[in-house]
1. Quick one: FRET efficiency 1/(1 + (r/R0)^6) of positions 109 and 157 (r between Cβ atoms, R0 = 35 Å, to 0.05) came out at 0.90 when computed from one of 1, 2, so which one is it?
2. Can you say which of 1, 2 returns 0.60 when FRET efficiency 1/(1 + (r/R0)^6) of positions 45 and 149 (r between Cβ atoms, R0 = 30 Å, to 0.05) is computed?
3. Between structures 1, 2, where is mean count of other Cβ atoms within 10 Å over residues 13-20 highest?
4. Supply the structure label, taken from 1, 2, corresponding to volume of the Cα convex hull per residue in Å³ with the calculated value 276.
5. Compute relative contact order in percent (Cα under 8 Å, 6 or more apart) for each of 1, 2 and report the one that scores greatest.
6. Any idea which of 1, 2 comes out highest on FRET efficiency 1/(1 + (r/R0)^6) of positions 21 and 93 (r between Cβ atoms, R0 = 30 Å, to 0.05)?
7. Compute distance in nm of label points 7 Å out along Cα→Cβ at positions 117 and 141 for each of 1, 2 and report the one that scores greatest.
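Throughout, read-outs are computed from the coordinates displayed, never taken from laboratory work. Predicted model only: the values in this text are computed from it and were never measured. Cβ atoms are built from the backbone, for glycine too; each structure is taken alone.
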Structure 1
Amino acid sequence: MGDTVKLEGESGLSLIEVMISSFIICVSLLAIAMTMVQGILAVYYTQEQLIAKQKAREALESVFTARSTQGVTFAQIRNDNVEGGIFLTGFQTIRAMGVDGIANTADDAETDIETLTYPGPDGLLGTGDDEKLPLTSYERKITITDVLDVDGRVDPDIREITTEVRFKSHNIWRSIVVSSFVSRFA
């Protein structure tokens, strides 16, 4: 009864083979898990990047609208370190636009930090359970520079506006830059 009969051609796995197989499966599962984590981080970063791009475009559009409706003169479309300029120099917290309706001007300091509103648990926007996300990790800078003509002289009728929005993502500052030109003529 104690004798075991081994049939010809029958074999089993050794302990080493089982351990190697287990190791390969574990490494494969970890690789899949890391791919999923990277995908989730990419989605989160893409959302932050989209918000930054939208805030940069909003700032440019506020300048174009003010110029077209003659809310500001062409001479005022400069940074505040240039005489007559109204745009604050350097990065500013993204706040609601002040009375003038133009981003990154002195009257914005009197407004609250902008927030984004997301639908709450009920999935409907505009109900009492909506979630507000303040844009505290976003900053915007508007830089207005002169444009040179073909002879190397400053063109008096056109300026370049560069809007940079930076945001902190996983303790790293990232930036989105949007540029355009504005002319004296509406």
Structure 2
Amino acid sequence: MTRDDLAAMLNAYDPPDAGEAEDRFRMLVLLQSEPACFERSCFVPGHITGSALLVSGDGRRALMNHHKSLNKWLCFGGHADGEADILSVARREGVEESGIERIEPAFGGIFDLDIHPIPANLKRNEPAHEHFDIRYLFRVTGRENFTVSDESHDMKWCGYDEAVQLAGDDGMRRLLRKWRDRVDQETGLSPKTGLR
């Protein structure tokens, strides 16, 4: 996937509300105006990242990740490290951070867009900046046993209600609502509370 391919995917994405429409606009501006937008070292205003919401094989539980450095319950995600194929970035991060190797896209394209602030990191000498996060929905196709990585405090399979209670910010809660609505559309059933 090239930068132009990603721009086409962003243009094809239909934001459900004004907030995501604004985020899409800002992502397209960054993509078109900043050659280094896929690099972690691009801090003004930030850089493009990729994230994965991992859901169980039946689609009714989500794997929540208690992120160590941000101290929030989130989905999995991270830096593109120069790569324009953000779907591949999201998949890589989901696999690396969860230890679950068999996952596949559960939706035919971008699932959510979210620009969020990242605080300064003095250990890495990184100023405060923004993550221009492109999010995808992935379904686990094999074993659902996870491994807590060094980047996490904890992980937990959750039904919708528990996941929303844990969610660390409004963008994460919106992402979870989209997952719930998708399950409702596909099965007529709301996600049930899952067990770890």
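1. On the way: 1: 0.65; 2: 0.90.
Computed on structure 2.
2. Here the read-out was taken from 2.
3. Values: 1: 9.8; 2: 13.2.
Largest value of mean count of other Cβ atoms within 10 Å over residues 13-20: 2.
4. Source structure: 1.
5. Values: 1: 18; 2: 25.
Comparing 1, 2 by relative contact order in percent (Cα under 8 Å, 6 or more apart), the maximum is at 2.
6. Greatest value across 1, 2: structure 2.
7. Once distance in nm of label points 7 Å out along Cα→Cβ at positions 117 and 141 is worked out for each structure, 2 has the highest.
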